[in-house]
Structure 1
Amino acid sequence: MPERLTARRTIALVTDDFMPASGPPPAQAPDGPLAWSGYDASRARAAERTGEDESVLYGTATVGGHPCVLVAFEFGFLGGSLGRTAGDRLVAAYRAAAERRLPLVSLVATGGSRMQEGMVALTQLQRVAAAAVGLRRAGVAHVTVLRDPSTGGGWATVGAGADVVLALPSAQVAFAGSRVRPADADPAAYTAEDQHAHGHVDALVPPERLRGTLARWLRLLSPAGAPGEPPEPPRALGSPALPASGWDAVHRARGTDRPRATAYLDAYFTERAVIRGDRAGGVDPGVECGFGLRDGRVIAYAAQHNGATRPAGFRTAARLIRLADRLGIPVLTLIDTPGAANDAEAERAGAGPAIAEAFTAIAEARTPVTSLLVGEGGSGGALALAAPGNTWTVPDGYFSVIAPELAAQILKREPDRVPETAEHLRIRPQDLVELGVVRGIVPPSPSPGQHEAPSRGGG
């Protein structure tokens, strides 16, 4: 079990400076709203032990030079539990972040709602949820750090409701606290590592790396000004020659030696940070989503890595696009997949709804989206990440309504007619331009001193 850092120690660990909000806590009825015998005495002992007057403190801070509103839970104060006063402070912090348009950073360590305040305590979760809606409407980001433990309503609202979720290794992270779980429950399911494996946590970050990691996220999630023009498509990294035939295009896109999405991301961005998972229990390692810096401009990206895209991949991409849209950050998508995964597990995980979610996220985005086909473009699994009217291709790419082999099977053609079928489908980059499916074919990176615009045609 990790060392349990106090709120103040955690704040000192991650911030350059911290200015707590001033003002005494509001007066309470004797022993709280339920007149719970001994509640005042418990609070007094907790205050003496921790030096805090409540389980939540908040204020303004800077992290790596980036200003933010910061909330920290003190687990030593009645288990970091949420009562009316803690709820007041959380709501005040969310509102301050929204009004000042500063990102919110929350350092969570809580056991849940405070029993001594009964349903009054539990209803603080509704207040926090409403405050979170206000933060989202203001277009302000929320990054959380899950300390040990992060359970109950604090995890289910403040923690899990954040845009980016970081966690300390080995921390307890679960809705069910340690004393209310089934006796035969798998203990691994209640750890930060398991939440990360199942797409509920974006990254596990040891304490010594927290400040740098938070500073990076605050830099990437606090873009200056409006999103502006759509991102320029990356330049082609493979062969500049166009394929002579449809079947040639297929072989080129499936070749093991052509550049993959990772190479394009490395060449395009000077820095990037990844979000992980669909927040519904799934992670697709074949889809990378995150935010990066290009020439000082923040751009969100979703990139397929050449395999069949699983439902979690589509949902993660949709999550990324919606977050970028809310924050006013432009989006780049890199398309490279033979299609959506079509095994039984994918169908049970909701392949159809997940693909629909990705289509919808792009269709409703107000922020500009640019797409680049960098390899295979197989059917709806590829088109789901394509920006209507602003999709480009490299010479190594092809787009097809269906794989030529499958098309030949459906048409009951002999295998030797697959190349002919590929030609009929008109899937070459130059065909796609002529059909109006893509805007143009991007050229290779120009030599120093040259400036080359994407091509809108091809032979």
Structure 2
Amino acid sequence: MPQALLAIDQGTTSTRAMLFGLDGAVLARAQVELPQAYPEEGWVEHDAMRIWADTLDVCRAALEQGGGSDDVAALGLTNQRETTVIWERATGRPIHPALVWQDRRTADWCQARLAHEAWIGEKTGLLLDPYFSASKIAWLLDHVPGARARAEAGELAFGTIDTWLIWNLSGGKVHATDATNASRTLLYNLARGDWDEELLAFFGVPRALLPEVKDCAADFGVTDPALFGRAIPIRGVAGDQQAAVIGQACLAPGMVKATYGTGCFMVMNTGSEILRSRHRLLSTLAYRLEGRSTYALEGSIFMAGAAVQWLRDAVKLIGSAAESEIWARGLDGTRGVYLVPAFTGLGAPYWDPQARGAILGLTRDSGIGEIVRATLESVCYQTRDLLEAMRGDGARLPAALRVDGGMVANDWLMQFLADLLDTPVERPVVAETTARGAAILAGLGAGCYGSLEEVSAHWARERRFEPAMPAERRERLYAGWLDAVGRVRSH
């Protein structure tokens, strides 16, 4: 019996493939960075063909490290959510660069229709915001010459990145998505579990564009045998944050995980209940298995690791992300400096697409160290914003916050996070929990595992960070953050 699972983790700033043993052990990995394009202010694009080429490269590299494809039972896929691709069915060529989830070009379009937000939220659990796919689809259909007519004629296909990769992996044979990715489009009825005709009409999206919606562990076809030496079954798909919920074994209602990658995404399992937020958090799917939906409450922060990347690449205050920890450790504090990373607006719980980033509290004593530390601290302040919103919605504080993603390797950051939240922070042995979640779903779909609960026993903690900051200091720092955010908000 095959003893390995191949996971594709296609993220906003990188594409990764990992080979896991059925016991959860990492057997091989390969990764390549993905460049962003910013053609206009607030616009963020990806080259979808580059994403596909990179996916092929990292899969082949991981399989070569792991001894080939013969031992692979199935492939699982997880992806940056909401990012929108439309392509020609006949040629497989995109009609335009992919519009990334961070892209804000449809902010005015959404703002003009805010009167409909409550109606949309009741159906989808989401807010009317450029973050989600629907307004991006509408923009492409209205701005690419001939696109709307071709879409209505059935010549074009829409997909989030999972769908785009499934299409290419299967040689154009399968046009499908999973329920978690579908639930992030603003076109999916959360309670009914399918595309919603009234939403399609509102956004002007032809049904012919849309993929079939499947469970997270399901038959998504097989890979073209020419790609990896044999046809590998594609059996698991979930959006990256939902895959992390599974990889972190947050399977009981009330358990919370936070993933720190390009952005930060905090997700609380709410079980069979769709918990409607009064504080502008999102009601969403955690996963759907055997036709049964498990729901979640989610808070989305647009800039976490991306803010550190800005320090490195745009203003060149650091040479590597790892340097940020050295700077932070070298100071007792920021001397009142706050950085609000609203480079593409503010996400939850503010949802202010017009807000812009700022550094506040600068004096003649301020230097690189204060700015770098303030950038790291901003990630923790934004996380507390989310936890406060969840608490305001009636959720109890979790016994611990399970964390993952590239930023959690920073011990200083994890300790400051525990201090600011007054909540223990748990870091797992396998930090790549999104890829791990995709592998678990593939294993479920291929019959390698009997249930999610069976696999949750593989989760192991590497380190627990206990809060140690005095309450007075914690509240004073957070009050300064709230004041800083108030200064950059557009309303």
Structure 3
Amino acid sequence: MKKGLTGRIVTALACLIILAGYLFVPSADRRADAETRTITMGTSPDYPPYESVDAVGSGEIVGLDIDIAKYISDKLGYKLEISPSDFDGLIAALQTRRVDFVMSGMSVTEERKQSVDFSDSYYLARNTIVSLSGHEYKSLDELKGKKLGVQLGSTQETAAKELEGVTLLSLNKIPDLIQALQAGRVDALIVEDAVAAGYANANENLKFTMVPAAGGDEGYAIAFPKGSPLREEFNSVLSQMKSDGTLQQMIDASFGTETAAPSDSGGGTIDFGVLKPYMSFLLKGIYVTLLFTIVSAAFGFIWGAVLSLFKLSNIPPLRWFSTVYTSIFRGTPLLLQLLLLFYAIPQLFHYNIPPLLAAGLAFGLNSAAYLSETIRGGILAVDKGQREASLALGIPYRTMMISIIMPQAIKNILPALVNECVALVKESSLVSVIGVADLLRRSNIVQADTYRALEPLLFIGAIYYVLVLVLTSLARLLERRMRRSD
């Protein structure tokens, strides 16, 4: 009888995973034209004018790199898909074959050549020193002993490390660096010229100085996995774009039509009016957050129930498995589990798992480790007389567990279950690191567009609070109803 109950739970778990996969995998993947090969581009969409999110309009990723990639893909007969990620995760995405190529204002360096292949360069940029008005730096020598901000994993970080006596603050996103400069956490930034010009035009408090070009600089290029046949194909189209002027036209269009954000820094005041054009974009993040939370919570509860039955089982291998599983998932960071699942599945199983599905599985597997102990405690807390009476009356084990023991156990552990759901809602912000467009990711995009951090963060903070408040209120109603039913 125990095996029958466990089998039903495992079946329900399998159905939930299949449903989650169907919901999370983009519909375009399910309807892909077999005759048109889809290639995936990795990019970090926080680097205008090369790549950024059109949060006010279509919500799509736009910019110079996107235009070039679309042109080349069309010429070669490929269907292009774009996979967003933090900049420091792009090389890993290439190596694990999550993406077919990367375009993200990536400079060619000898270190990167050891890991990936590069196309011919398509743009030669220069570094700049960005500082606050009235505190300008005219040369790299003036930065000695200063605290500098650079993007993590960038060539600017490499250049800054060569300066004597500097203290580095390396962050994933350029908007975060701008905010650090505005807040006085760093004395200056080292960023690429076109990006610096865009931010300086948008904010009168920012000034920038060009740095002499380093010898041997090969410029920006497209990165491919080692040995990829796409490299030669892309190079042929790039050569044609350079010869007929198409590439230069795209560069001129991207740099000449860049839209600057309002130059008023706000004077230290809070102005939620800047969020008005982005409301629709931000609110769509609620659906992503709720979908992720509901599926991962359901998955975690069902798998946690299976693990709790394993722990109570008389079969030693099941007890051993559940104990080791719980130890591993409770003993390692959740973010590490998320990244391992996101990058390991494509590399080991050659399946490009969608980011939202990877996040749902990672959070569900992690939550199950904690819930298994909670559910086991709830089952053991039920009076033994309930089981003895059921067995004396000849009630089957499965019926006893489903109709008698589990309802009482769930009532006992309901506060703990609610706490786990609340934790999932808040911890869902971690999924932004793999490109899932949840509430936090969308607030970062708005921050990049408006050059203001406080307003979007306070707004999504209020949304998180309301979601948790609604969840706890529903839990109280359920708890009162269960008490009345006693």
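Per-structure values
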item: Which entry (1, 2, 3) yields the derived value 18.9 for Kirkwood radius over Cα pairs in Å, for residues 170-273 alone; result: 1
item: When FRET efficiency 1/(1 + (r/R0)^6) of positions 130 and 386 (r between Cβ atoms, R0 = 41 Å, to 0.05) is computed for each of 1, 2, 3, the largest belongs to; result: 2
item: Distance in nm of label points 7 Å out along Cα→Cβ at positions 186 and 226 - structure with the largest value, from 1, 2, 3; result: 1
item: Relative contact order in percent (Cα under 8 Å, 6 or more apart) - structure with the largest value, from 1, 2, 3; result: 3
item: At a computed 1.9 (distance in nm of label points 7 Å out along Cα→Cβ at positions 50 and 346), which of 1, 2, 3; result: 3
item: Which of 1, 2, 3 yields 33, 27, 22 [semi-axes √(5λ) of the Cα gyration tensor in Å, calculated]; result: 2
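FYI, it's all coordinate maths here, none of it is from the lab. Predicted model, so just to flag it, every value in this text is computed and none were measured. Cβ atoms are built from the backbone, for glycine too; each structure is taken alone.
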